[in-house]
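Got some structures for you, see below.
Read-outs throughout are calculated quantities, based only on the coordinates presented, and are distinct from any laboratory measurement. No experiment lies behind these values; they were computed from the predicted model shown. Cβ atoms are built from the backbone, for glycine too; each structure is taken alone.
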Structure 1
Amino acid sequence: MDTSFSNHLPDPAVAGIGLRSDHYRAFAEMQPAVGFIEVHSENYFGDGGQPLAWLIRFRLDHAVSLHGVGLSLGSADGLDPRHLDKLERLVRRIEPALVSDHLCWGRIAGTHLNDLLPLPFTDEALAVVCRHVDLVQTRLKRRFLVENVSSYLAWQESSMAEAEFVAEVARRTGCGLLVDVNNIHVNAVNHGLDARAFLAALPTEAVLEIHLAGFSEYSNTETNAAPLLIDTHGAPVADDVWALYAEALARFGPVPTLIEWDTDIPALPVLLAEAATATRHLERHAARRVAA
């Protein structure tokens, strides 16, 4: 262990932010009061360097969530042992409050595709994902979180709804769920699904974190087709997503909530303002619970 850390936990009453390198210095100078910070695990797999030094510095005073993009939990090839080795080493070094990755695949024949590709919701895919989640939890010796992803196609082979698939992963493995509310909205619009039914299908006790982010809308004026929503993480959270977040809080309670912003990254105060809006939602939820 490189450093001894206090046992910081996310504050479920105060939203956190996804911390990117653009904001390291500003975050250190401003020292904003956030519930926790989240970073992409793979950016800190090195044994040294400035990114890891910054993360260790921030970990001294903040709860940290490690959020991965490269485990490829749905890959039929199996987990990449080198990737898992690096993740385990980072978890030991940072002692994060939360560790997560996506319910997707992105690796085939030893090649990482650098994308979060959607899974067919079948019994076969479910068995693969659950086997891999079990392996990760055994290796890390802790509960692991999996996140629902955005998608722009649907597999004809799917034999169950996405929410049923996600809930069954949690039931079979005992893992936690990272519910991305923006992704639920994006998929509901793109595939004509019921976002609220998705929330209702998830086991409340498994939901340990919520993500909020912005999307972009693309329209094809030549075909006059319905607009396509793309999960770009490059815009403020949309009103429809805020409304769905309020419903998520009503179902799951005050869950640690994070604002993601990964493209067209604004100045840190803009990101903090989005987190402040999420915190106000959390405060309103708490007030309603007290009044009830």
Structure 2
Amino acid sequence: MSQDQKNNSALELRVGDMRLALRPDLGGSIAGLWLRGQPVLRSVEPDQLSGPRLSGCFPLVPYSNRLGYRRFRWQGRAYTTAANFGDDYPHSLHGCGWTEPWRVVSHDAQRAELMLTHRSDAHWPFTFDVSQRFELSENALAVSMTFTNIDARSQPVGLGWHPYFPKRERSRIRVECSGRWEADATTHLPTRRVAQSGIDGELRHLDFDNCFEGWRGPARVRDELMSVSVTSSLPYLVVFTPPTRDHFCIEPVSHVNNAVHMADPASHGLKALGAAETLEAWMKIEVSSA
């Protein structure tokens, strides 16, 4: 493969009736995933994608969801993070991996590997390497992530993905879990855990923006066109079902929202990763026609 090919802004993988389009330069994001031309994720042709927030999916690294008020303490020292969701938004969001260009390590018709080296900056005060590997099959997309702390200091680490799914006329979701983190209506930060055995309903009747724990088995989505199953090595699931939008999100993540501010971050999934230590995660999206 030539250097010019490796530096292309868009990559496409095709296996049978499945097609995957990637935009490494836009946060290592997925522009689109299609089965027989129908979008599995919210999808756009890769040359038309203008930013990660409009993509089909982007990586969450080195934390997911909101980091409250763009500041935190870690091992006795205070740190700050920069605004990355608009200057007026009080929190930083989804880490920094989705805001940086990734480089292509390798790719063919079925597989691709992307990599990002983040140097300590205003958005995240630690240095790390992270890779994403994509493998497409005739009925599934498997994605894995490997994070390596290349800083001399220990750092707090969380991983995940932010898939967007199209909301169709009969879109329905089913998830088994044990609890839901309620969020403050003003700050959108978690306040307390309440028991909830799962979600089972039509998307048009749901209004969630919450982190769920005790996630068991696949998250299932069904509509008039296809059935989708999401599985992951990650133990938490953020579910975002805005009633007025044409999409919804099912996000496998490693920790509770804003865990770095909790009394015991480790008990809520946030990892303390020492120098040269690694953390891995995977997600699989399986699909079949209705």
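Remarks
- At a computed 0 (helix-only ellipticity at 222 nm (-39500 (n - 2.57) for each DSSP H run of 4 or more, over all residues; to 500)), which of 1, 2: 2
- Value 125, calculated as volume of the Cα convex hull per residue in Å³, assigned to which of 1, 2: 2
- Distance in nm of label points 7 Å out along Cα→Cβ at positions 30 and 166 - highest-scoring structure of 1, 2: 1
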